[in-house]
Structure I
C-alpha cells in the first residue's frame, strides 16, 4: 500500500461507487470536473453549424448585431433548443443528467441553455468573473445549481478556455485580487468534453487568441423552485410535454398553476395518469 495514502484518526471517509461519484466528489470539493460527451467529430460539426444558424436568426429578429452589442448580449445564442430540437440532445445527455442527479437529486429542471460564440476578432462579455447564479452572495451545504459547458471546440489557453477559482463556491464574497492571481486555474479540455461545475463557482471565459472561433454550449440545471431564465414550456409551445423525462427537465411539471383548481388537478393528474381539463 502507498504509505502516503495511509491515515490515522479517521472515522469517516468518502468512497466512490463509480466514475460519476468521483466526478461529483470533485464538484462538491473543488467546484468543477471534466467529463466526456462521447459526441463524434461529425456531431460536433453539426452543433457548430446549427448554433451559427440560430444566432444568425436571433440577430435578424433583434434588428442586427449592433442591437445585441448595445445590450452587451452579442455572440450568445440564447435558448437554442427552442429554435432547434437538436440541442435537446445536449440538455438530456444521459451521462450528464446522471452526474447532475448525484448532486441535485432526482428532481431538477433546466434553467437555461446558451451557445457562447467566442470569436477571435472581438471582445466577449464572458471574460469577466461571475457566478452563473449572478449577484448571489451566499453558500449552501449542498448545490442548488449545476452548470455544464460543452466544449464544442478545443478549450486551451490559446482558444480562450474557461478559467475557474477552485472552491470559490464555498465562500460568500468574491476573493481578493491576490487570491485570484494565486489560485485561478485554466481548465483545458478537448473538443467533445463537458466542463461541469457548481453554478456558484466563480469563473470566466478567456480571450481567444487562436484566430478561429471557439464554441461552447452552456446549461444550468437547478432545483425546481428557482425560476427559469426563459419560460421553456412557453418557448417550446408544448413540445416534449408528453415525454416523461423531458417534461420534468424542461419545467412543464414545475410551472406555477394558474389557480387552486389547476393546482389540485395537477395532483390528480399525477396520481391517476390522465390530463385534467377545466370543466
Structure II
C-alpha cells in the first residue's frame, strides 16, 4: 500500500467542508440541517451512486440493525444510506483524515451521528477486536491497497462467524495499461488492480465462502457515459469538489478505460463460515 501521506495528498483538498457547505447554500439548502440526499452528489464517491449502494446491500443480505464496517468509506455517503434505510450501526474507517472529519460533521448535521461513526486508520491494521462486525463493506477502496491478502485477512478477523463481506470494486481488465489519471490515482504507483479471477481466488484463500459475484462493467459504462461530459459551469455540488480541476479528465478517462476493458467493475458478497 502507498504511504498514507501519498493517499492523503491525492484525496485531501484542505477546504472540503467549506466547499460543500457553500455548494449547499447555492442550491438553497441549509448546511445546518441536512438530509442524505442533499449531499449525494459529493459523498457517494463510487460508480452508480446510491443505487449501487442499495444493490450491494441486497446482494449481501444486509439486515436491519446490523453492525457494518465501511472500509475506505470516505465522506460516509454509503454509511448514511445503510443507517437510514436499514438502521445499521456503521463505522467508517478511512486513511484520509479530512474525509473522516468532514464525514463526521455531515452525519451530525443529518442527525445520524448516533448510527454512523468515523475512525481514521488503515485497512491493513484495523483498530477493532475480533468478530466485532456483521458486515465488512467496501465500495471502491481496494484499488489503493497493494497487500490485498492482508486486507482480506483483517476483514475476516473482524467479522463474526456468518458475517458478510460486501464488495463493489474496480478491477483490472484484460487490456492494459490503465489510462491515468483516474479518480483513485494519478499513476501506477498508487493503483493496485487485480483481474477478477485473481481477486476472487485471493478472497477465498482468506477463508471466505462466495455467495455472489456479478460483473457490472456494462452498467458502469452506461452510467459513466451520462456523466462524461461535464457542464461548462460545474454544479454547486459534485465530485469535482474532491477531484479538483482534473475531474472532467478523470471522468473521460474512465469511460475509455471501461470501453476498452482496461478496467472492469464487480459486485460480490462472501460469508465468513
Output 0.50 (FRET efficiency 1/(1 + (r/R0)^6) of positions 44 and 124 (r between Cβ atoms, R0 = 25 Å, to 0.05), calculated) maps, among I, II, to structure II
Assign the value 21.2, calculated as mean count of other Cβ atoms within 10 Å over residues 212-219, to the correct structure from I, II. I
Structure from which -8500 was derived, helix-only ellipticity at 222 nm (-39500 (n - 2.57) for each DSSP H run of 4 or more, over all residues; to 500), options I, II: I
Structure from which 11, 41, 34, 12, 2 was derived, P(r) over Cα pairs in 10 Å bins from 0, in percent, for residues 20-179 alone, options I, II: II
Which entry (I, II) yields the derived value 1.7 for distance in nm of label points 7 Å out along Cα→Cβ at positions 36 and 52: II
Determine which structure produced the value 18.6 for Kirkwood radius over Cα pairs in Å, calculated from the coordinates; the candidates are I, II. II
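No value in this document is a laboratory result; all are computed from the given coordinates. The structure displayed is predicted, hence computed values, not measured ones. Cβ atoms are built from the backbone, for glycine too; each structure is taken alone.
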